[in-house]
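A.B. asks: Below: a set of structures, written as structure tokens.
All of the numbers you see were taken from the coordinates with simple rules; none came from a lab. All values derive from a computational prediction rather than experimental measurement.
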Structure I
């Protein structure tokens with residue numbers, strides 16, 4: 001297994017991503033707030049930004065049930081494109097949940 005079919009529970013119960021907007025001008029700085037329900041099995045939070053021509057990711061180590069609920073990060077200097085952002089929570093053996101959102105970074109209008 002190890003695919004989306006093995007995700008436990010509703011993603012909203014485990015992870016929720018919040019953006020401060022959906023449309024940005026390049027070079028974009030996108031601030032992301034992620035709420036992760038503390039749980040003894042949580043070991044990592046991976047946040048990804050992917051477009052047709054670019055990929056960035058950041059990973060935060062989680063320390064289980066004692067971990068804080070709210071995490072913030074930002075991706076700087078994103079070029080123009082249509083992006084899929086995802087926040088993924090992992091246990092030591094599988095992805096537990098994922099939340100995805102779309103955003104658009106527009107070009108400089110040359």
Structure II
């Protein structure tokens with residue numbers, strides 16, 4: 001299960017409701033990379049894949065491939081705005097180690 005915060009849901013809806021690209025939701029996944037093993041991969045999508053798990057909050061949809069779900073289970077998708085940057089973040093209870101730059105992580 002992946003949870004979506006109210007602020008993250010609002011941001012997803014802003015993109016899917018106002019953009020003309022036909023996006024209907026946000027894909028949250030993992031890719032191999034970095035010095036710790038995995039990095040998050042987020043991208044707006046036009047359609048979920050047939051086997052995707054779809055999580056929804058207040059009309060905002062998040063797609064997760066079933067193979068990534070064990071690594072993301074219990075995570076909370078957040079929207080953060082700080083000084084000069086804004087973006088989605090994940091609070092992931094499965095992370096056992098984060099690299100020094102904060103771009104990659106390992107689960108254990």
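A.B. asks: Matching task: -4500 is the computed value of helix-only ellipticity at 222 nm (-39500 (n - 2.57) for each DSSP H run of 4 or more, over all residues; to 500). Pick the structure from I, II.
C.D. replies: It must be structure II, since only it matches.
A.B. asks: Relative contact order in percent (Cα under 8 Å, 6 or more apart) computed as 30: which structure among I, II?
C.D. replies: That value comes from structure II.
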